[in-house]
Each structure stands twice: as C-alpha cells, then as structure tokens.
Structure 1
C-alpha cells in the first residue's frame, strides 16, 4: 500500500504523465529483475507466490511480442519509431483471397514491398478489419472487430504446430542460421551465440 501511495503522489507531482510513470516502473530494479535466481527452489518453498518479488515472475509473450522477439533474434527487426503503418507478411492463403468487391480479382492483402517495411514492430502493423493474421490469431491476438478487456492466455496444440510448420517460422529459422554463420565461424561459437540471442544466457555443458 505504501508503494502505491508513493507512486500516486509522484504521478500527481509530475503533471499526471503516464509516460513518465511507465518509464519509472520499467526502469525500477524490481521490474528489471531476472527470472533466474541462484536459490530458486528454496524461494519457491519459502515464498511460493513470490510476494517478496525475489525474482521476476515469468509470463508468456503476447502474439505481437512473440513476432517482434523472433525478428529481433534473427536480426531482421526494424526498430524505427513513428511513420506510416507497415504491412507485414501474413499467411498466403489468407492474403490471396479475393477482395470482397464486385468484379475485383485483386488479392485482399498485399504486404509492404521491402523487408525493412515488413519487419517493423507489430505496433505499427496495419490491420484489416475482418482479416486476421493466422499466426498472431493462434497466439490469442484479439479480434479487431470486437472490444477486448482482457486477452486470453490459452495454450493449445495449434500453437506448437504453427511454431514448427508455418512459413513464417521457416523464414525466421533461415534468417537466424544466416546470422549465426556471419557472426561466428565455429559450431561451438554459433551454439553459444544462439543461446545468448534466444535465451539471454550461455548454454550449459549438457546443452
């Protein structure tokens, strides 16, 4: 309660700016704390709900976070801020559906022409009402036609199949492999670099 009171007072004192409040929270030691802890099993026994915030509670990535993270890991993410909306690549079967316009055979969706435009952060992605991206939809992206007060966080089988078989994942795997080959020459160095990029840590001896 004291922390909430302090945040409230600080919020009012600095002009009711949410941007500053968000930055204050996200730059705090508690928010930036690692999810790993040297005595994790002991903490789970003494503080199973992590009420003392000894480590950062893990959570699943949202659909947009998952896409942006994959692009960042492969080195393809365009982090340019602002500008016009981008049209990322989506499933071809969905993109090539005819437009719902009389006498028109044009595809209903056309991605941006260059990789730099297509691979911008998901917050800049142009969304066509009534035409969801199947990859993001399977990871619980809300329907743009309806209001969403809270996202679902369901884990279903199609998510695993999508991560193994989708064209998007195939392209990201190739891009990731090319990045590792360019940055490291030996297989051992490539494996270490892959773990650093994907998991933020070095691989164990068993791995």
Structure 2
C-alpha cells in the first residue's frame, strides 16, 4: 500500500474512534440521563449484527437478499456522525431534507480522500433512500436497537412509545421483496422485547 493511501485510510480510522465516546443524543428526548445513552459505535455494532442475522435468515428462507450487502450498509449507516455527532429523533422529524443535506456533507468530509468514496456514498444513499430490501432491513435493525436500548434503561420515558413504533413501522411497509413482513416483524419484536419474552443468553 502506498504511504499516502495508508495515511488516508488511517485518518478515517482515527476519526471513527470518536464514535466510541459519542453518546446517542436522541435518547435524551426519552428521559435518558447523559451517562445512560449508548455510544454511536455501540449502536452501530448491534445494528450490524442484527442486520446480518436477519438478512442471513431471510436469505435461507428464500428471500432475494444479500447478507453481506446488508452488513455493508449497516456498517456505514451512521459513520458520518463521527463528525456531525448524533442528532435527536425529534430534530430528524422536523429537519427533513435539510438534515439529509447536512448529513451527506459530513459523510463526504469523512471519506473525501478515499479512492472508494463513491462506493461508500452509494451505500449511504441506498440506506437513506431505502432503495433496496437490504436497506430496509438495516432501517428495521436501527429502529429495533433504539427501542431495545430504551427498554434496558430504567429511567427511560416510554410514554411516547406508540408514536415511535408506529413511525418506524410505517417506513417498513410495502417492500418489493418482503411486502409488509418487515413491519410485522418489527412490531412483534418490539412487543416481545417489552413483555420480556426474550431473555439474555447465558443468564
């Protein structure tokens, strides 16, 4: 590897270290204390894991999805937050397209020197525009991870839970590959987790 190329990759790698300490801002809207929010890096890891598990399972059931592609989308879905920071749930709903422009600029700042920048931006747009079943799986995983984090935090305010679940579920409908199956999965999973029908392994 050429020295300049190595430096470009390591610059992104170093910048991403910030996400290990960067709190998920949106949780404060749900009653979290600052020290109760998980980090962007922790969130990204569990979204990656769930996205891959779901895509792998659906692929084995005959659905036309690529688990590795879903994992790639999940890996980069919040990467720009290393520069922008996490933005709260309600702000995202209000800002709309303006927020999308800001997020794209911060992503571009992060990866502008990489030779494969176009590949990453393609995945980023696919996620934000939900143009593939893999992107919709990652949207599901992203929402379910946020929901689970709320459930695992004693001080979290779940009074607006119905709004959150309904809003996220609406974006999982009418997929060309899944129909409404992902919406059904999300609603059922939210219910199972809240009712403690799912337990920690090894406990």
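No lab work stands behind these numbers, since they all come straight from the coordinates. All of these numbers come straight from a predicted model, not from anything done at the bench. Cβ atoms are built from the backbone, for glycine too; each structure is taken alone.
When distance in nm of label points 7 Å out along Cα→Cβ at positions 114 and 186 is computed for each of 1, 2, which one produces 2.6?
Numbers: 1: 3.9; 2: 2.6.
Source structure for this number: 2.
Comparing relative contact order in percent (Cα under 8 Å, 6 or more apart) across structures 1, 2, which is largest?
Looking at the calculated values, the largest one is 2.
Hey, Kirkwood radius over Cα pairs in Å, for residues 42-137 alone derived from one of 1, 2 reads 14.1; which structure?
On the way: 1: 16.1; 2: 14.1.
Considering all the candidates, the number was obtained from 2.
Assuming 2.0 is distance in nm of label points 7 Å out along Cα→Cβ at positions 18 and 122 as calculated from a single structure, say which of 1, 2 it is.
On the way: 1: 2.0; 2: 2.8.
Going label by label, the one that fits is 1.
Ranked on distance in nm of label points 7 Å out along Cα→Cβ at positions 50 and 194, which label among 1, 2 comes first with the largest value? Provide the component values of the computation, followed by the final result.
On the way: 1: 2.8; 2: 1.5.
By distance in nm of label points 7 Å out along Cα→Cβ at positions 50 and 194, the leading structure of 1, 2 is 1.
Tell me which structure, out of 1, 2, gives -19500 once helix-only ellipticity at 222 nm (-39500 (n - 2.57) for each DSSP H run of 4 or more, over all residues; to 500) is calculated.
That value comes from structure 2.
Taking volume of the Cα convex hull per residue in Å³ for each of 1, 2, which is largest? Walk me through the numbers before you get to the answer.
Working: 1: 201; 2: 142.
Ranking 1, 2 on volume of the Cα convex hull per residue in Å³, first place is 1.
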